[in-house]
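*Asks:* See the structures that follow.
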Structure I
Amino acid sequence: MIPQFFQECAEVLVNEQIARNVYLMRLRAPRIARACRPAQFVQIRTDAGQSPYLRRPFSALRTDPEAGSIEVVYDAIGEGTRRMADAAPSHRLDILGPLGRAFVPPATGRLLLIAGGVGLVPLAFMAWFHRDRRDDMVFLMGAASKDRMPEMDRVIPSDLCRWLATDDGSLGHKGPVTDLIPEHVQQDGTQLLTCGPHAMMARVAEIAAELRLPCLASLENHMACGFGACVGCVVEYREADREDHRYRRVCIEGPVVDAHAIVW
């Protein structure tokens, strides 16, 4: 079933670089801002009649329902996102959303948020949205190097406990962010939530299985439509009640999935 979503001609309010090739964009999209929840995403049309024609999915970083605004963070790595990076305030973009399933945190216990690169976005939204659970949250953030690490107070609450890691050791722990997981697990209950590069999330799921901890992942598969029509974003599940349900759409059944349930 196609979910309910809105289409808005959103005005760019802010579009600024926050790390090497990484940008934060704030858009005025009142209906989407009121409805959006952590890990849901929007599909943005970047082409303005030019190639490439497909929309691109971007998770929401934060919303302000009263102001009617929504923020996204993106990596300017292709033609479409480079075009977004050139968008000045007052420019308008056609967006659809909110789409996908949201993170729903458990009522109690530690929430260990493990992010890589721009995968920080849906996890940061968790911290902004669920203010009442912030004391239970620990944010683990990984990036390739210091210049690829955004200023964290720009993207997550300043009072949120955070630990940083870089592959080259230029900031924080030297090595993958997954190295930090064991020391932040509490014996009386911890749930892992992750988003980032595929290999990183696969390792998070592996560690969670070893520690016998629940783990939710927000997948970042390529998408064309974003609402289930094109079946271009499927992921394989370990178990299915019927063979034609083994592959399921990330945009409808996700992007939040049980990390133990899928084939990495």
Structure II
Amino acid sequence: MSNIAVITGAAGGIGVEFVKLMLKEKGIDEVWVVGRTESKLQKLRDEFGDKVVPVKVDITNDDEVNNYAKLLEEKNARVKWLINCAGTRALYKKGADLTRLLATIRTNCVGNMAMCYASIPFIGKGDHILNVSSAASFQPLPSNNSYAASKVALRFFSKGLEYELKTRGIKVTCSCPGWVATELMEFADDEFPPIGRLPGATTPENVAKKSIRDARRGKSICFPTFKVHRDYYLTKYLPNVCVMWYASHIETDRYKDFIKTGIIT
């Protein structure tokens, strides 16, 4: 039996930092990097060595996730860490097709749930599931709405999963970073940037390190920065009208431009 760490979204900014940390983790024989683009996964192997195992899986495709589960069985693998870091966002301009708009929900929410379902039979006592949600899950987020909805679903799923797996000794942590300077903040011509600045932005390295540290401590939720921790309680206790103003004017500071476009996110 080989002890492995599985990281979805491994080729992204935060995902790469998780790969680096798992390569240093004691008792891990292989780090499975999961993603849709084989060339990006192979690049990780070339950069970090043979301990990295590329596993091409589109987590929104049921058949591919089932094939991943079969591979775990064939390899007689023990998943010591499942880190669900795959994520995207739909901020397309008016006229975008439905598949692109729904990709956010299918990836951030359904896909990451599917990876949990497929992996849990191979996870045991003392092992970890770490789901990367977002501070966007604290409140509705006009002009980034489907993203926030997908992330709150993942956060609530993680909390329920923690309770379900408690008697089996499996630890579940949900990390909720705020704005992070990654490629996710690079917008194409057919996209609508919701914000011109990144209030309280942090680095992928900080998010990964803080998330792993809190997971080891058995925390249910991780707040990678002070701002995120503060916002969690502000959105929890402030009146809804205040929360929605903050969400639409501070966290997404292009709201006035956005409402004129007719875009629905």
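Where a number appears in this text, it was derived from the coordinates with a stated rule and is not lab data. None of the values given here were measured: they were computed from a predicted structure. Cβ atoms are built from the backbone, for glycine too; each structure is taken alone.
*Asks:* Where does the value 3.8 come from, among I, II, when distance in nm of label points 7 Å out along Cα→Cβ at positions 81 and 97 is the thing being computed? Mind dumping the intermediate values first?
*Replies:* Working: I: 1.5; II: 3.8.
Structure II accounts for this read-out.
*Asks:* Sticking with this structure for a sec: From which structure (I, II) was helix-only ellipticity at 222 nm (-39500 (n - 2.57) for each DSSP H run of 4 or more, over all residues; to 500) calculated, if the value obtained is -12500?
*Replies:* It must be structure II, since only it matches.
*Asks:* Starting from the value 3.5: which structure in I, II was distance in nm of label points 7 Å out along Cα→Cβ at positions 73 and 177 calculated from?
*Replies:* On the way: I: 0.8; II: 3.5.
Label of the source structure: II.
*Asks:* Sticking with this one: Going by mean count of other Cβ atoms within 10 Å over residues 145-152, which of structures I, II comes out largest?
*Replies:* II
*Asks:* Let me ask something else about it. Thinking of I, II, which structure, once Rg and Dmax of the Cα atoms in Å is computed, gives back 18.2, 57?
*Replies:* Numbers: I: 17.7, 54; II: 18.2, 57.
Source structure: II.
*Asks:* Next up: With distance in nm of label points 7 Å out along Cα→Cβ at positions 169 and 217 as the yardstick, tell me which of I, II scores highest.
*Replies:* I
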